[in-house]
Each structure stands twice: as structure tokens, then as C-alpha cells.
1. As an exercise: Rg and Dmax of the Cα atoms in Å, calculated from one structure in I, II, equals 22.7, 71. Which structure is it?
2. When FRET efficiency 1/(1 + (r/R0)^6) of positions 54 and 110 (r between Cβ atoms, R0 = 25 Å, to 0.05) is computed for each of I, II, which one produces 0.25?
3. On distance in nm of label points 7 Å out along Cα→Cβ at positions 230 and 310, which of the structures labelled I, II is highest?
4. Supply the structure label, taken from I, II, corresponding to helix-only ellipticity at 222 nm (-39500 (n - 2.57) for each DSSP H run of 4 or more, over all residues; to 500) with the calculated value -13500.
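Nothing in this text is a laboratory measurement; each read-out follows from the coordinates by a stated rule. Bear in mind that the values here come from a model prediction, so they are computed numbers and not experimental data. Cβ atoms are built from the backbone, for glycine too; each structure is taken alone.
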Structure I
Amino acid sequence: MKKTLLVLIVLIVIVALAFPISNLLFKPAPMTKLSQRNDPSALYEKAAGVLESKCALCHAEGEQLPFYANFPIAKGLIEADIRKGLAWFDLQEIASAPEGAPVPEPLLAKLEYALDHNTMPPGRFAALHWDAKLSGAEKEDLLAWVRDVRKSHYTTPGVAGEFEQEPVQPLPLEHGQNPEIVALGDKMFHDVRLSHDNSLSCASCHGLDKGGTDQKQFSTGINGQVGDINSPTVFNSAFQFILFWDGRAPTLEAQADGPVNNAIEMGSNWNEAIPKLQAATDVVEAFKKSFPDGLTSENVMKAIATFERSLNTPSRFDKYLSGDKSALTEEEQRGYQLFKEHACATCHSGKILGGQSFERMGINADYFVDRGDVIKRDYGRFNHTSNEKDRFKFKVPTLRNIEKTGPYFHDGTVTDLLEAVKTMGKYQSPTPLTDSEAELIVKFLLSLTGEYAGKS
């Protein structure tokens, strides 16, 4: 009996060791080739090698999986790990970054967070992949690359030295737009003649006295028609990498084209709107002065976009990042630290704390199952790309002026900022968020309420 038990134990140990040993002996070469990206820096070459060899299996599609990946129990676990890995950090976003363009800020922030908090590789993965753990030298290679890219491309001039490597940065002091075109764009932004029945302007859904929104769950268009997605703020638009929740507009000019032609919103078109504007001598003269070809639909869109690029709202938080420690209270500073500790700054990164990536709504739990009544707008980026991995992904909203831009989320279902923070803690944060921590994060978020034209 004892001999049988001993044999059984030995067999179990042999089988258990077979998996990690096979991963060591028969480890396939990574399919993802980050090193082929056109980036001549030695720092990138080192970082790419580490990412390929240590991260690609769960953070890239098309990798060759271990032989046991099709075993009944293992299959489900491995597929779930890869789905979560890709939702959090997709190496393809590095490989496919446009030539000459830096890697997006959120990817840098996510990588830095994982390295600083030792979250990768997870214990279950490391138990089966004995060579997966990053060495001290490999960590430093990755961090050196992150710091170099951030300082070269994203650090705001004038930021205090101690904050040069923060995942979020202050707004620049100047917007750099042509003041003449800004003034013309301001006029067009508030002109109701862009709508079919002369009842709505851009400002109707993006009130500058309402945080750049209309502070409603859904906006009301012509004839009382109501949309089905929350209206994002127009403030600090210059720093959005793409426009609309689903990213269907690549530029502010393209975004300005959308509402005019939308049957539910302004319900018009440029063939209808331009003649109305041409009937106004002051408008015609203003466009002649600002554009060589005068009043055209393209120039109206350019003027509106230029105005929107001027809508920066510096806040107390910018003063803090510029070196004025008295700009934030101790509680607000603690809230900022918690904001980073709970990985909020990995997605809400950059100068406007967001607007730089698409992220899946519901990493830790299924937001849409819990909420119920899933409709087309909830598919997010998928509605524009038809790529299944984009389903439920949305452009990350800016957190600047968040105090004034509720209701929150694409569906506008949350009206209270504290509840919104707790919701994000439940569905997105990799670490549990206590009530007291959520309250401190809210205090920090209130410091992001900025000023425009001397008014907050």
C-alpha cells in the first residue's frame, strides 16, 4: 500500500514537472517581432528583445502555445489569461505604431506600473514558465526605454524636475493657435445656422459653462430627438488622439463634420448650411480674411477645430506639477498617489489624463452583464472597426473638469463622481479600492477643475 502510494506520488510529481520542463526545453521562438519596428535606438532594441521573449505569449496574438493548451481545464484558463492580457496590454500596439511616432503614453504607463508593482508575470504563469520572471537587468532595460520615450516625446516643458517622469503631465502654457481663426471658430461653434431648423449650435451639447458638455445623460437634437450616448467634453480637445467614443473621427476637423450631417443631432448638411452662412456679410468677410479660399465647408470645420484646440483649462494640479506644492492639499496629494497606486494613471495618462487609448469596459468583471440591456452603442470601437477584439472598447475620456462633466461613462448611467470612482475600482482597477481611498481620489479629481477665459 505504501509502495503504491509512493509510486503514485512520484508519478504526480513527474507529470507536474513535465509541464514547466517542457516549456524550458521546447520554448518556441516568439512570433511577434517588435525589433522589426523602425526605431534605431539601442534602448528600444533591448526593450523589444525583453518584450518578445518574456511578454508575447499572453500579450500578443498568434503566438505558439504550449502542448497542453488544448487540455480541457488548461484550455479555458489559458484562453482567459490571454484575453485579459490582451485587454490590458497589447504588444501589437507597439509593433503597429506609425513610423516615426512614439509608442502611446498609456502603453508606457502600463508597462511602468507592471514593473514597479511586480505584477508580471502572474504566479500561475511563472509556476509553469520558470524562465518568465524578469531579471533586474531586464527590468532596468524596459524602464530605461520607457523613461527615454516619455522624456523625448511627452514631458511638458516647464514641468518640475521631480515630475518629469510622471505618467500624467501638466498642460502647456500656450495653445499656439491663430487668434484670428480661433475667434472665427468661436463664432461658428455658437452659430445655430449649422442646424437644419436654426435651433442648435455646437455649444448646445458642449456648453463652455457646463464643463464642455450639456450635463445630460444624452443630448437632445433637432425636433426633440434624443441620442443614446453621452456627450464628451470639448475642453482640452487638442490632446485627444482621436474623436468620439468609438474613435470614428481621426481629427477635430472630421469630428466637426459629424453633428452637422447627423439626422438626430443637427439634421442638416453643408449644402444647406453654407448658403445660410453666405447670406451673412460679416461671416463671408471674416472667412475671406482668415482663409484664401473664403467660406467653404472645409474652412468652417477648420475654424471650429482651431477654436476647440484653444480650449485648454489649466488647473491647480498643473501648478502642482510645475513645482508649487501648496497648490494641492495633503489630502489631494494623497488622492493623486492612490490614483497612481490603483493604476488609474495607466489609462488616464498624459496631459489630459485620458484621451490616448481605447480600453475595454469591464476588465475584472462584466460591466454590461451587471448593467443589462446591451445595445449597439455599448459595442464601442467595434461599431467602427468590426474587429471582435474591439467590442466593448471605448476611447478613454479625459478626467480634466470631471467635477462638471457628469453624468459619467458612455452610457451616462452614473451621476455621482464618488460612485463613478467606485465603479471604475470594481471593473477596471487591478487592486481593490476602499471607500476611504475612493473619497481621497475624488478629492484629487476635484483639483482637475480648470479655468477657461478666467472662469472655472
Structure II
Amino acid sequence: MLRLRSLSARSRDGATLLDGVSFVLAAGRALAVTGPSGSGKTTLGLAALGFERPGIALGGRVLLGGAELVGASAAQRRAARAGLVAHLPQDPASVLDPVRRIGSTLRELARYAGSGSARGRLRRSAREAGVHEALRAAAIPEGARMLRRFPHQLSGGQQQRAALATALITRPRLLVLDEPTSGLDQDTATALTERLRGIKEGGTALLLLTHDLRLVDELADTTAVLERGRIVTPADALAPAPPSGRRRGRAGSARASEGVSAQEVTVRAGRHRAAPVLEGVSMAFPPGSRTALVGPSGSGKTTFGRALAGLAPASSGRIVVDGRVLPADLPGRDTQQRRIVQYVHQDSRASFDEFRPVSGQLADTGRFLRGLPRAEAEAEARVLARGLGLEDELLSRRPAALSGGQLQRSALIRGLLARPRLLVCDEVTSALDSEAARLVLAALDEVSRAGGAVLLITHDTGIAREWAETVLHVDSGRLLTSG
């Protein structure tokens, strides 16, 4: 099905991104490629399909179903891939049309499913059946509701599954999945793993690019570890990092009136803002507190984090700081009020300007919110970057040249530079290997020790229980429990 022989990838400046990668992937088999953030996994996944990222040249050989992709024309590569392969990128929003409902996108894809063969366009009944089968295969139980929504109305986890449905609807013989369980709660990830197992047993080859060792254990027939662009060792040498032994306990002894709090916050959506996405949620974040918010995809976690930062204005309720009410929406907050709550986006790539180097964008936070000179802001960003395992040279690049995990940590640096009273981190470890995740959590500990409050929004209940003093659970827009 897929054969790589001494595959290489080099950037215009001479940097080696992939070096001598070789493997064979047969029909009905699963190969998992693991490795630290920035090791080249995403570049490998694209190169395996003959895609060249801007400014990157491929060498070696890529044989897909017997067709050579390296050195082939764009038309030849498209013909080789047609009806044969599908790709789920790390950023699901990049494959979902922002101005089309999910159902419209899926029906359009179903219309041409198999058009590379003699079947041609499918009948309407067959298309509709294909749409619902793709939803089931992507572990989307709320299929009818999902079809009516636009991508911006979905949580990160729901976008991930909707993007997977767009890949599965073509019934590919090779499926390349870049961090497919990122942003999914444990139950949904388990359901998705079972669906992928069934797809593999049906004869589809799977190339998994992932940090999720549970997914690797469940699905992979063969595993490779990629480090600095080279396959270095079998992945069974990897093991989850041991527990960090952080102290659990009650939140600090600060008075209830201190710090940031949400009081009966409700956020409504829809044309007339009639549908509550979040309803009557109250939480307090005293100075130095560490709080984790967990819950299934689409439960309202991200909406709550955005409401705190003024990005999803509350329809009712209040955001209060030291007894004073903050304006509900970000444009109504002055510079110092904007600094109080900083939100680290789940979709880190979409939060950066693709045409500017990352370093300048990070420095802007220190300049505009703290009044730092540019040189001082950039120097502080570099210090934070080193603490998160990022080399200085990476920050001089544009966002497209960074991996998902590197961008995720860069987005965190931007939040840290503001020195907020409350730092809201939305799935900030989802695209990270265990060592990078450890560095991120250590940075959040530093925020707490310095007197800042941290809200960690996550699907990873293990991290939540180990890191946080208080764990809160939200479902269907309502706060259910604490633990």
C-alpha cells in the first residue's frame, strides 16, 4: 500500500527535517510513529502522501499503490491519491469550511466518493447513508444535530471528530491520522479507537502520528520513534512519565472576595441567543489556586474559558475581580482589564498571524499589556521558551514552520508574558509528548507559586487529578461536581 525508501525533507535554509526514513505499510495494518514535539511527525505524514509543505523539498522515494510521488507532477500526485487515501491533520479546523454546515460538507464529499472508480457519483440515498455511516465511524452520537452546525459552533473535540468523518466518508484504503485523539475525552477516545480498529480490520491501512501511547498499544502493529527527523528506536522503549507527586488539597486560604470569580455565568448561542451553551456556572479562582475543568467534548468547557476572557460574552451573570465587575466582552475592557484574564487557545495555530515571525507576536503581549520595550519583551519570551524546551531559533520562524506542540507552547508563552491574575489554559498539553507536558505543568506551577490563579481545561482526567487542587466537572453546560 505505502512504501518509503530513504525519504528526506529539507527546508530552504538547509535544515534537515526528515533523514533517511524507510518503512512499508501494508493493507489492513497500522503503523504508529511517536516522538517528541517537533521531531518531524507531521512533516512525515504529509510527505508520505506526496505533499510538500511550503519551502520544503523532498528526496528519496514514496510509493503509493505502486505510483511514485516524489518528483511527480501535482496532477500525477492527485491522480495517485484519488479515492485511495485520506488525511486527518492535527488542526481539524483546516479541513472544515467555516461558511458551510457540517452536513453540507459531508454530503458534497459523499457525492464524489468513489468518483475515481467506475462508480461515479453516488445516488442521493446512498450519499445520505454514507454521511451517517461516516458519523458513526467517527464516534459522533449526536449526528443529526452535528449536521446542522457550522464549524465555529463545535468544540475542539467535536471539530476533531467532524474532520475525521470527512476523511472516512471517502472509504480510503490508506488513512493518515495526525494526533487523532487530541482534544477528546477518554470515553470518546476509546470509542474512536474501537472504530479505527474496525476500519483497520476492514482492510484500510492506518498511519498514526501520535503522542497517545494508549492508542499505540491498542491499534499499532508496528511502532517507530522519530527524533530529529530520524527513526531511532522501537517505541516500546517509551513509558509514561511517573506521577509528579504534586500536593493535592483545598484551594488556598485567600478570602473569597480576592481573585477572579464567575458568578452565575450563562452564555447563549443561536440566531436569537435562545439556546444556552453554558448555564448558571459559578467558580472562584483565589490567588495561587490550581483548578482543572473536565468534561466530555461539547460540554461547555471552552465556552466557559472564553467567557472569563471576554471572548464569548456572558448573556447573564458576572465576572468579578477583587469584588469589582469586569465588562462581559473583551472590547469593553481597558488594557489593564484585558491583562487580568489571559486565555490560551485550544487551536493554537489559528491564534497566530501566519505571516509574522512568532517572536514578534509574543513580544506584542509584553509591549501592549505591560508596556515593555520590544527588546525586553523578546528577551523575556526567549527565557520562557527555554523553560518550555523551545530553542531560540524556533521563535524566529513563522507559525507554519513550527509543529503543533511547538505552537501550543508558544501560545502559552504569550499568556505567561502578560502575567495575568488568572491564566486559562485550554487543552494546553493535548499535542505534547510526556516531557513537554511536564515542562508545561511546571510552568503553570510557577504561575501558582507567584500568586497567579490557573484554570486548566482538559480531557485528561489523570493530569487534572494529579496537577490540580480542585477538579470541577461540567456537562451539557452545567457544573456538576468537584473532586
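1. Checking each candidate, the match is II.
2. Label of the originating structure: II.
3. That would be structure II.
4. I
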